[in-house]
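Structures follow.
Derivation of every value follows stated rules applied to the coordinates shown; laboratory data play no part. Just so we're clear, the structure is a prediction, and the values are computed from it rather than from any experiment. Cβ atoms are built from the backbone, for glycine too; each structure is taken alone.
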Structure I
Amino acid sequence: MTILIVEEDRSIQTLLQTWLQEWGHHVITAESGSAAMEKVSEPCLDVVLANWDLSGPSGSELCQHVRQGSTYHYVIVYSSDITEAGFINCTDAGADDVLSYPLNPTYLRVRILAAERTLNLRRALVEQNAAHKALNEKLDLAYQTLHSELQAASALQLSLLPAISDVHPKFSLDWLVLPSSFLAGDNLNYFMMQERYLIFYQLDVAGHGIPSALLSVTLNQLLSPQPGSPMVRFDPKLELKRIVPPVDVVSELNRRFQPQGDGYFTMIYAVLDTKTCEIRMCQAGHPSPIKLSADGMISTVGSGGFPVGLWPDMGYEEIRTRLLPGERLVLYSDGVLACLNDEGVSYSLNQLEDIIRETGAKPIKQTLQAVKEDLERWSHGRDFPDDISLLIVESK
């Protein structure tokens, strides 16, 4: 180590220098407090060994000066008159160790070794903190990058949702999606086929985050009228695409997505004949849709079914209903009923049905907004524990 000796008596200074050099240390000397103050800024300085009873500046002033610097130095002071009060004064001024004079070389060497261990530990801690700081900076950068990418992915996912509500002169549809995080496992879509059939579906992938969202987007792309989709078959005799019955669509999805483990999903897939107002629907573990009649009566359609991707060769059933003028069909994910208040009580189906009934004469968008506001009130602004989605189909 590099040690600064601050001693006005040349003979004592020489003696201390001899001992320290014998112990393998590099020594710097100062014959006054003022000279020492100029040398404590030495970049390689480790320890200051100073007489507390300097004539001026005093040992107390020297300690205070050392502690005001940006670099830490271990300070050992010695005095011929170390009382309990004097010891406290020394440590209050900034000394790390206090020795009585005349100095005992054995004791001094032990204190120097203690100083060396302390400085080594301090350096290791400083290096460790610097490494942690560098790592935290990298993590912050990675988080910012991930945050930005998730925002972009979220915007892309939302862009895949339907953009228009009036897809047919006799029917209107609108939706609400509230992800519990950046990306949602809930998905929905609707579109016309062959100018007569209105296809609509809602699905909810188990779990949260990126894996659920990836499967959700995959299903969204698969359930579009394109080659390879389970929802259409090409009839070579008629040279056109034929719509596949809902049960066959869900069964094919269950076959393709085996085994999924935690990546299973629930869904409702429906085909609405706009001429007859008949809906053919398959329910796969999804909450039963709510039907609002023209006179304000509430009922549910379907009784459950099995999720997709859990068990192979699962049998599914077709559900049929009609959506007459003035009626609405509301599809919702189980995230609605997973919403909790301060007491941990779940949002109820009755609460949802009340809003659907009370806003039945209003535009669909106002119903969706009312549901959103009621869920936010119920949860008191906390993040939703699960993705929330609703799809409303109205017959004009």
Structure II
Amino acid sequence: MNAFVTVTADLALEQAAAADGGATRGPLAGIPVAIKDLVDVAGVPTSMGSLVHQGRVAAADAPLVARIRAAGAVIVGKTTTSEYGWKGESGNRVNGPAHNPWRHGLTAGGSSGGSAAAVAAGVVRMAQGGDGAGSIRIPASFCGVFGLKPTADLVPAAPGSGLSAQGPIARTVADAALLLDVMAATSYSASLEEGVNGVRAAWSADLGYAAVEADVLEVAAAAARRLPELGVRLEDAAPGLDDPWPIVDPIWAWNQALDEDPAKRDLADQGRWEVVERGMRMSEADLAAAHEARERYTAAMDAFFEDHDLLVTPTMPCPPFKAGADQPGWVAGRPTEYLSWTAFTYPFNVTGQPAASVPCGRDSDGLPVGLQIVGRRGEDALVLRAARAFERAFPWSYDDLDLV
């Protein structure tokens, strides 16, 4: 699957021995965990999917890794990601793309594709991912696992990370909640089984603007229609907002261009460099305008959530495409560019709301489809409860995942 760029065998054996001997205690003691290769683990290379950083060894743990280590986890390696996480696919020039465990040759998604592939295949129990436009939810949907982009800044991240949030990927909601408890230094596991009776949810098939393949939409819609069986009060409703891609694109391009050196262009992913050049052409006034638009968009979305506790959509508009491709190229007859096709996920990076993808079925080709559940900022517990209630009522099986 090419899920890992670095396997930390010695570290894993050392941590496993400490757990076995009782020297390590904590909620993750002895549990195999993977870390995305955009995040530092002390003494381990962090390539960031880039030839520029290949071989650079981290001097210290990132704050979230320090928490995972202190909780007793066994860190088995660094997972495949696109260069600086620039796209919704995991291909890079260091070690290539992660393949989908359900169909080799297709993408595991990105940019946390290696993390999702490793979890789906059972290589690790849970994994850390980062999500700037869908980079946890995209691979979670494509690989048939659970992934949560938490409320912005709930989990400590690098300064200036823009639209990104750090969160968990796991086979089960309970495992993801456990990892989030550690990463966020709080507790979501305690309320996980409280259910969603009486919760008000809106279902939107397209958010009013998104292209979506009919096969994927059929599966997601059928799953959403079953939410009332859990006690959810469901209605068809959309926020009535325009596509926020014109907000996402300049913020994303600006962040990708920060501290870039044109002399290193030949070492960069050429698809990413096109985005970098877009950012280099921007002015600070352009960026300020994007952030002002972001504030207006967020306020309008908040107004929609005054009457709804949750918003439910398809996670992805299409099934997994070719591994290593920057993006699908077309969705439902519409051309796409580097992240514009992720039209269900990036709105909630703009607003900073918690958003999860839970497996909800398969398309006609047998590939996983995810259902996205979005809540108000700070209401990560409700999103987790809803996903857990759905998972419990409509369990997802890995029994026929054939990795031979």
Structure III
Amino acid sequence: MNIIQTDFDLPVKGQCTYLFNANDSNVPLKFNIINNNNSKQSIKFIIDSDLGINLTIDYDGSNSKKVHGDKGLLNIKGAFYWTSLDSQDQTIKFGIGEARPETTVFEYKMSSDNNEVFELNKKFMESLSTINNISNISKLKILKDPIVNPVPLKIKKTDELTMNDVAKYTYLPNSFLNPTNQKLYECISGKKFVLDDDEFPDFSKAIEYSIATEGCWCNQKLVDKSTEFNPNNPNISETYLRITMGRNSGESPGIPYVMEIWPSKHYSPIHSHANANAVIRVLHGSINVKLFPFLSEEENIDSFGEANFDKEDITWISPELNQIHQLKNINQKQTCITIQCYMYGSNNNTHYDYFDYIDDNKKIVQYEPDSDMEFIEFKALMKKEWSERKKCFFY
């Protein structure tokens, strides 16, 4: 059995979110969270595929409590897990996939019948400082905060937020984005960052026309891309256009700024984003996004969340959240056009240059982000097609 001897200190005593993989889903996964000054005070975790999750909460070496939850390790390739320790709310949580309230499968709240018990529990949990005796775990990440509140998918500038927005978790303040995503947000959130500008006020109409008209560039390019994700099974609905801005400077999977064009009823495969950061703004139409806890080729994984994003809505991706999703334009008539911005975090030294996706054979396949055309060239072509639209059959 693989045992990691190293101890890991919590960023804040009594609270954390611990993300991990299992080396072998048929072998129980184990670790302890202890008081480093008094190892008799601990919470021992045993997570098993058959027996679920079992906790032994040891208050002082003689007074302990055992807690059980039915769900544990999955015999599914790609699954990963998290536990959350929260001394303020006195809760312990366990989840499968991305660490967020929606993926929680077990929650235990310490007994607090009166103030004295509450304070004793709080003192006990706030003494916990170190993760040790780690067994059957191949990867880990320790986050400072516990899993408490739902994470808003839409971003708003701080000076546009209302009290209701904050209280209902409707929007994420742009200041809450990580530093990398704040940079991306500032690049594409401005009032002048628009599709239909003074130079070409009919840009969106021209794109719609090019998609709908046989012989025009967008229409033909979508046909050409019908085998992009499944070479042996052409599917024009599983296509979208990638219009890029600038060059790949090695700081993102592919070119960092991409205008993506989603005709009506077109969609992406379920895919992940290389642990990159991203900010996405809808420039025209609307897009539907389904979120998934993890990427797996062994069986269908249910979506845990879904949201629609309309024109001017801005959303985000971080290495920990919103990574695995599927986009679809469910509008029956209107094309959706988005601007997608990608960048690796400052601590990302791997720079995995692919998006992984699930193909029709339920296999995880690598997709290397490409460019269908550069933005300035594309805009000029759309102008040309639009001005000659009565005779646009030369492509």
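List of remarks:
- Origin of the derived value -9000 (helix-only ellipticity at 222 nm (-39500 (n - 2.57) for each DSSP H run of 4 or more, over all residues; to 500); candidates I, II, III): II
- At a computed 2.6 (distance in nm of label points 7 Å out along Cα→Cβ at positions 85 and 349), which of I, II, III: III
- Comparison of I, II, III by mean count of other Cβ atoms within 10 Å over residues 173-180 - largest value held by: II
- Label whose coordinates, when semi-axes √(5λ) of the Cα gyration tensor in Å is calculated, return 83, 23, 17 (choices I, II, III): I
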